[in-house]
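Enquirer: Quick heads-up: structures coming right below.
Throughout, read-outs are computed from the coordinates displayed, never taken from laboratory work. Quick caveat, the model's predicted, so the values are computed rather than measured. Cβ atoms are built from the backbone, for glycine too; each structure is taken alone.
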Structure P
Amino acid sequence: MSLASWIRTPLKPLPFLGIGTGLMALKIGLDYLIAQIFQRPYSVLFYVSPMDAPLFKPGEHPTYWIAMWALALPFITIGVILTVRRLRDAGLPPALVALFFVPFANLLFFLAAGVVPSKPPKEQADGTYRDAAKPPPKDKSFLTATLMSAAAGAVIALGAGAIGIGLMKEYGAALFLGGPAISGFVASLLFCRLHEPKLVGVITATFLALLVSFGVMVAFALEGIVCLVMVAPLAGVTALIGALVGFAVASGTGIAQRPKPAPMAAFVPLFLVAELVNPIPHDAPAPVESRVVIDAPPAVVWPHVIAFPRLDPPTELVFRAGVAAPLGAVIEGRGVGAIRRCQFTTGEFVEPIEVWNEPRELTFGVLAQPDPMHELTPWPGPRPPHLDGYMQVSRGQFLLRPLPGNRTLLIGRTYYRVRMAPAIYWRAWADEIIGSVHARVLAQVKRRAEAAARRVASR
């Protein structure tokens, strides 16, 4: 058999699943081996959360990145060929092979493509395919199908939260990517089994499922409104991806060929267990930096950096929503070993001084830190685990650089890490929040230092 004819030959479900699973296992083993050779961290969940994967981080270790891509390309080529053969056998449009390249959606698509039966003989004049031994059920109404599908999707989303957060105390790719995507995938497939495939119904059911799950979390004070607002864009996008994969598969097949939604839900606990056994490695602490120019020399600015009196209550929206806001700072002692205490609305940071280079640099570690926020809930609920160390500040720093005209460039840095995935997404939120904290502190230092400089100049 020539290569061209082999590529065109349909592939049955069982061989597709067997070969695909074997290739996936081989790829995981080789990826792990390369990671060990280069002494780089590795997790099987890199395939679920590619934003954290080395394939998309060329700057961290270029040689490792090249090696990983050199290994990946042959597997990609073989995977595309096998997928096209399976699509031909199932009577699905070959163009659906594009889903092979969509992060996380490719895992759902692999499972769906593996369980869709082979294309049965034509039995109807309109070109649709039916299983004569199992006639299609009578369609539910659009509203009934939407509500039933949304309920199923909400159960999966809430189940993922209950297992991932309640039992495993993990805020990772399985929870934020796997849960919503599988919720949308199942809601989509169920809608298409209860009603003729309609994109508007699939999308409505998917987002209604998310809305219901968020509403339950708020109603029972399981999560705060601010946290759900932050997770909503990520959950919404991944749920939509899952829904579109389900719709693409269902709309290209007859009712008897459509995969049943229930087995797809088994992906949720599998991903959560993988997160517990082999979590995505966390990034090293990285800084958020903010700058302000102050019309005062460094010697005048310095006292207002090491300590400052209590600030007015915060008016910024981010702090009014419950995020911890700085209120003031005091210092006990002088020089290395002194203790700086920075008061926030949720408690205080305890900061031992590590570098005291007056008036150029103040660097401090963090012995203790308060909760990052007050949860906005209708009433007090159980304490969410994400308040305990999932955003951990490790060090802070102030640098004072003299500028012409008796001015100072004040640089504030906060080093922190997030223990949530995908890290790039949560760091974007954390960077904004820390930047707001910096802005409030630096503005206070600027006001007081410039006022002190004016008093000195008026004497």
Structure Q
Amino acid sequence: MLQPVILAGGSGTRLWPLSRQLYPKQFLQLVGEQTMLQSTVARLKGLECAPAIIVCHEDHRFIAAEQLRLSGDHHNGIILEPCARNTAPAICLAAMLASDLDPDATLLILPADHHMQNPKEFLNAVTCAAESAAAGALLTFGIKPSYPATGYGYIKRAETATADKPQRISQFIEKPDLESAQKYVSSGEFLWNSGIFMFRANVFLEEIKACRPDIHSACTKAWRDRSQDGDFVRPHQGSFTSCPADSIDYAVMEKTTKAMVMPMDPQWNDLGSWSSLLELLPKNGSGSVEIGDTIGLHSSNNYIHAEQKLVATLGIDDTVIVDTKDALLVAHKDRVEDVKQLVDLLKTQQRCETIQHREVYRPWGKYDSMDQGPRFQVKRITVKPEAKLSVQMHHHRAEHWVVVSGTAKVTIDNVERLICENESVYIPIGAVHCLENPGKIAIELIEIQSGAYLGEDDIVRFGDLYGRN
């Protein structure tokens, strides 16, 4: 059986400030109504395959599970990486899970941050590659280049055949300079490296054991000592943390004698930067992509994303403007590949804007930090129907809750009461308390915190439905 594996790790720093460490690009709606993860799963419709295996970071487990639930997609497990170790260890773990489910499984490895305008062409390529994968080849899918891109790796085909069928690989090439990329494209011998793979799970495990026995050994130990919490599969943290980090290209594909490439042209884009979105999304008469409340005068060829307020431009060209609730990016479109450097600089300054948005998602709902100052903070909290926050206590802050809509069940020091719209409740410092939504509609409430310390780590949990400490 064909077993899809969706790699939903990564931080997507080049799409900051929309993409953050705790809510990266694979979980965002960048093109259309679905998130990147949801559209990757939807792309599989039409294939005869098992439900996908998802691999993501421990911090993103509830986001991934909730997005799959909302789209009605089943899965064969969500593997949680305790730390990032690149694609080779992630695929190794997925191959072990797939082998447990089906010893003859063939894996289809899909990054969760790709866009394809012609998914039917992709499905045709997968069907065409199936015979070679079944025969033991390790296939990667190569994209027919449409321009001399310097942001992609290239694959040189060993065969001159132009037929769309699996071909032997002559060489893997890292991201080239413009002159080299122009030569590669004009020669017709090269393909973009898509990062999509297909092979039998048992063949891959044999090859990674031969090529990188250290990765195979660490993953074997991590998988042997794994734990499971519902749909979440947790490799052993210590064993996986000790695993060397490496990509599947370096660890296996460039070393194995079984590598082949399947050419395809599904109008693919890896959505790796703001310029890729500017190229992909519909433009107005001035050649600009405008999302949200925007207006431009004598401005052209811009990417403008307005999240909360009006963004007006005057005499601005070739610029990326991304406005979120807590951060504003203004960059020339020719420098968007350097956004990662900007994020690295912010990290050295320990700026929280690299980690999370002002609006933070939790398994029970979300909160928006609307205002803060010395000794106070104001949040707007949304609690999903039938959801419950942890039973907790704070050492340094008191809280006032004002219910805006819905009915909240509040427990304070073992005393329960219902708080309806336009009613409020006070939780003093040191009180053990809990907030629950017993109804069928979401609760909206305003929380006002006051005290000497208001950090999120001032929480002592006594019980949590979601297994958090």
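Enquirer: Compute mean count of other Cβ atoms within 10 Å over residues 241-248 for each of P, Q and report the one that scores greatest.
Expert: P
Enquirer: For the read-out helix-only ellipticity at 222 nm (-39500 (n - 2.57) for each DSSP H run of 4 or more, over all residues; to 500), a value of -16000 was computed from one structure; give its label from P, Q.
Expert: Answer by label: P.
Enquirer: Here semi-axes √(5λ) of the Cα gyration tensor in Å, for residues 233-288 alone has been calculated and equals 33, 17, 7, so which of P, Q was it run on?
Expert: Answer by label: P.
Enquirer: Compute Rg/Rh (Cα atoms, Kirkwood Rh), for residues 105-312 alone for each of P, Q and report the one that scores greatest.
Expert: P
Enquirer: When distance in nm of label points 7 Å out along Cα→Cβ at positions 89 and 337 is calculated for each of the structures P, Q, which structure yields the highest value?
Expert: When distance in nm of label points 7 Å out along Cα→Cβ at positions 89 and 337 is computed for each of P, Q, structure P gives the biggest number.
Enquirer: To test your reading of the models, identify which of P, Q gives 24.5, 77 for Rg and Dmax of the Cα atoms in Å when calculated.
Expert: Among P, Q, the structure yielding 24.5, 77 for Rg and Dmax of the Cα atoms in Å is Q.
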